[in-house]
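Below: a set of structures, written as C-alpha cells.
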Structure P
Amino acid sequence: MASNSSLVIFFHGIGASGAQLMPLASGWRPVLTHSRFAAPDAPFHHRYGHQWFRVDNNPLAADNIQAAREGFDRTVADIVEKEGFRGSQDRIAFVGVSQGAIVALDAVASGRWKVGALVSFAGLLAPMPISSAGRNTPVLLVHGQDDRTIPSIASTMAATQLRGAGFQVELQLLPRVGHTISPGGAELALQFLQKSLA
C-alpha cells in the first residue's frame, strides 16, 4: 500500500445496495487518484435490498442502532483487511447516505472507528453519548433543506453535538434538495475528502 493511498467506504441507505453508490466513485476517481473505493451491502435483509439496522416502529431506537454495530464493524473490518488498510484508519474515509450515514456517524461518534474523514448525506446522530475518542476525524454533514424523510434540522443538531465533543464539523444545508445526494452535495464531499485525505 502506497503511503499516500486512501480507502473510501460507502454506506448505502435502507432497502438499497452498495452498487448503487459506485457511480460516485467513478466521478471522484479522477480527483482522488490514489484512493480505492468500496461499497458493501449492509448485512441485514430488507424486502427491497439491504439494511444496516431494523427500523420497526421507532427508526431511532437506540437498541436497534447498537444491535447493528457488530454487523457494521465486521463488514468494515473485512474491507479494511482485504484492501490492506489495517492499522491505517487515518487513511480511511466513511461516506454514508441516510441509514448508511446514521451507522457511519454512530461508528465515529461512539469512538469505535477513528477514521481520516466522515461524510454524512441526509443523516442524523442517534441519541446516544458521544465519545471524544474520535474527535480527530473531520466531519462533513450535507443535508437538503427540502428533505421530507430526515429533516435537515437533524444534521444541524448533529453538528452541535459533535462540536460539543471536540469534533471539527462542516455543515452544508442545500436549498431545493430533498432526501438524496445532489450533484452539488457530491462536489462538496469530493472537495472535503481531497482536503482531508491529502
Structure Q
Amino acid sequence: MADRRNGEQAPPTETTVRGEDWYQRELVDERHARVEFLDIDMSEIATQNTVFTECAFRNVTFSQSTHTNTGFLNCTFVACQFFETTFTTCKLTGTMFDRCTFTLLRATGGDWSFVGLPGADLRGTTFTGLRMREADLTFARCQKATFHDVDLSGAWLSKADFTNADLRGSDISALDPLTTRITRTIIDANQAIVLATSLGVQVLDG
C-alpha cells in the first residue's frame, strides 16, 4: 500500500474485489469497510449516502461517475481515473490520491480536509464551497483550476502552481507567494490584502 503523508501507512484491507464490471451501477445507502477494489470499471457509477471507510482503490475507472452525500473516509486511490467525475457534498477526509488523473473533475460542497494530493495534476478542475483544511497540495499542478469559496486554511501549498487559476472567495492564509506560483491568478480584494500582509506590505486606504 502506498505511503501517506508524513510516512503514515494506509490502513490494511481485509477483502478484495478484483476485475469486476460495475459500469453504471447505483450504490445507495451502502457501507464498505477495508475493501480493496482492484482493476474495477466504475464508469458512470452513481453513489448516494454510501460510505467507504479505509478502502483502497487501485486502477479503478470512475469516469463520468457521480457521488452525492457519499463518504470516502481515510481511503487510498492509486492510479485511478476521474474523468468528468462529480462529487456533491461528499466527505473525503484523510483520503490519499497517488498517480490519479482528474480531468474535468468537479467537487461542490462537502469536506476534503486532510486530503493528500501531492503532485496531483488538477489543471482545469473545479472545487466550490468545500473544506480542504490542511490538504496536501505540495507540487500540485492547479493551472486554470477553480477554487471558489474553498477553506484552504492550513493547507500545504509549497511548490504548487496556481497559474491562471481562480481562487476568489477562498481562504488562502496558508499560501506563501514566495513558494507557490500565482502568476495571473484571479483573487478578490480581501485576498490581495492577505497576500500583501504575508509579504510584509502595508495596505492603506486613500
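Where a number appears in this text, it was derived from the coordinates with a stated rule and is not lab data. What you are looking at is a predicted structure, and each value in this text was computed from that prediction instead of being measured. Cβ atoms are built from the backbone, for glycine too; each structure is taken alone.
Annotations for the structure displayed:
- Which of P, Q leads on relative contact order in percent (Cα under 8 Å, 6 or more apart), largest value: P
- Mean count of other Cβ atoms within 10 Å over residues 146-153 - highest-scoring structure of P, Q: Q
- Here FRET efficiency 1/(1 + (r/R0)^6) of positions 98 and 138 (r between Cβ atoms, R0 = 25 Å, to 0.05) was derived from just one of the structures P, Q, and that gives 1.00; the source is Q.
- When mean count of other Cβ atoms within 10 Å over residues 42-49 is computed for each of P, Q, the one that comes out at 19.0 is Q.
- Test item: helix-only ellipticity at 222 nm (-39500 (n - 2.57) for each DSSP H run of 4 or more, over all residues; to 500) calculated as -10000, pick one of P, Q: P
- Of the structures P, Q, the one that 0.30 was derived from, the read-out being FRET efficiency 1/(1 + (r/R0)^6) of positions 18 and 178 (r between Cβ atoms, R0 = 41 Å, to 0.05): Q
- Structure responsible for 39, 22, 19, with Cα extents along the principal axes in Å, for residues 50-129 alone calculated and labels P, Q on offer: P
- Parent structure of the calculated result 2, 8, 14, 22, 19, 14, 9, 6, 3, 2, 1, 0, 0, 0, given that P(r) over Cα pairs in 5 Å bins from 0, in percent is the read-out and P, Q the choices: Q
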